[in-house]
1. For structures 1, 2, calculate relative contact order in percent (Cα under 8 Å, 6 or more apart) and state which one comes out highest.
2. Quick one: Rg/Rh (Cα atoms, Kirkwood Rh) came out at 0.95 when computed from one of 1, 2, so which one is it?
3. Distance in nm of label points 7 Å out along Cα→Cβ at positions 38 and 118 computed as 2.1: which structure among 1, 2?
4. Where is mean count of other Cβ atoms within 10 Å over residues 54-61 largest, in which of 1, 2?
5. Of the structures labelled 1, 2, one was used to calculate helix-only ellipticity at 222 nm (-39500 (n - 2.57) for each DSSP H run of 4 or more, over all residues; to 500), giving -3500. Name it.
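Derivation of every value follows stated rules applied to the coordinates shown; laboratory data play no part. Note that the structure is predicted; figures quoted are calculated from it, not measured. Cβ atoms are built from the backbone, for glycine too; each structure is taken alone.
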Structure 1
Amino acid sequence: MSLFSQLEELQWKQLQHDEKYHKDIWLLNVQQRITHMTLHLAKYSAKLSVAAFENDETEFKRTIVDCLIILFSSANIFNSRIYDISLSEQEKDFPDVKSLADHLIRTEHSESPNDRLGKFSKEFSVQTGIMCKAAESLDHLEPFPFRQTLVESLGRLFKISLTALYSLTNEELEILFAERLVPVEKKNIFFNRLGNYKTGY
């Protein structure tokens, strides 16, 4: 499966999960939905900072997976492909997600492994702060490029998160996502009828 196909499949499965299991958010208007997702990312940014400070790689990895899930969900709100908003033309030439991640690790993060969590959390915090500013400006109807700013930050956050994740593990994204999402889905009383992230909807 190509890099494009891998990312599109993950984004398509995320759309199905959100439609079936998060109706309360799915029915909000676009502004409310992206504000909700921005708050999620701000929450995770704080978790990443704490995990980095405590050098807790297990919690950092778990939170980065959650971040990636929210990033796919957020891209769907804007009807934008992660593939398009995140990657340069050169990066689109990589055959799959893992080879892309290996490239990003080599080229963007050559610092000492002992400092990598702190650097990732700082970069994540910067982009999340930009998204918070955009959401706040939208509430005030300020002269501000809301969509462009939010989409660009989502793209940057995807690359930061992917690089961070694959500096800690080599597991498949789809497996990691299923491990986080299926337990959430099982809380729904119609879980057996709705289908699920692991076996299909």
Structure 2
Amino acid sequence: MTRLTHLFYAIGLATTAFPALAAPKIYTADATHTFPRFSYSHLGFSSQQSTFNKTSAEVVFDQAAKKASVDVSIDMKSVNTGSALFNEHIQAPDFFDTAKFPTATFKSTSVAFEGDRPVRVDGNLTIKGITRPVALTVTSFQAKPHPMMKKDAIGANAYTVIKRSEFGAGAYAPAVGDDVRIDISFEALAQ
């Protein structure tokens, strides 16, 4: 055999003798199962809960390497408070100002794992053009083949608490609670 033949033979053995290393997978949010919600105290009478109906997200996830990144975009005009009148009111400049700032974003800066599951996602939340660091606590996580879609899938629930006044949306605080809990239910399919 020639030297070149030996080289190709060695390369062939090397690539078949070692299993392929797991690579990060890109997951895109399933829009029918991904909903950010927010809740706050309304004059001390009740905890009001609202949701956003249009959210897109991409997660890069490598379970073997315990690495991930998260990039979320929320259509603020898709807010659903349960009242058409209040949907309009909450989009005014005192609150979301969706005419100027139609989108909110979250971009991760780090993801902490316990074992092979993420438990905390640190990142930057931008609302009304104001960016602040936040930490999402992951309360549940699943990575497995989707039984209906026949693709790898991930799903999670996570939450954080912010002060809305820090994002230029502090109208009527503190009578209407300044602390806002944000919960997100998330499902995504591998691309």
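1. Details: 1: 30; 2: 23.
Checked 1, 2; max of relative contact order in percent (Cα under 8 Å, 6 or more apart) sits with 1.
2. That value comes from structure 1.
3. Numbers: 1: 3.0; 2: 2.1.
This value belongs to structure 2.
4. On the way: 1: 15.0; 2: 18.4.
Structure 2 comes out on top.
5. Numbers: 1: -24000; 2: -3500.
This figure was derived from 2.
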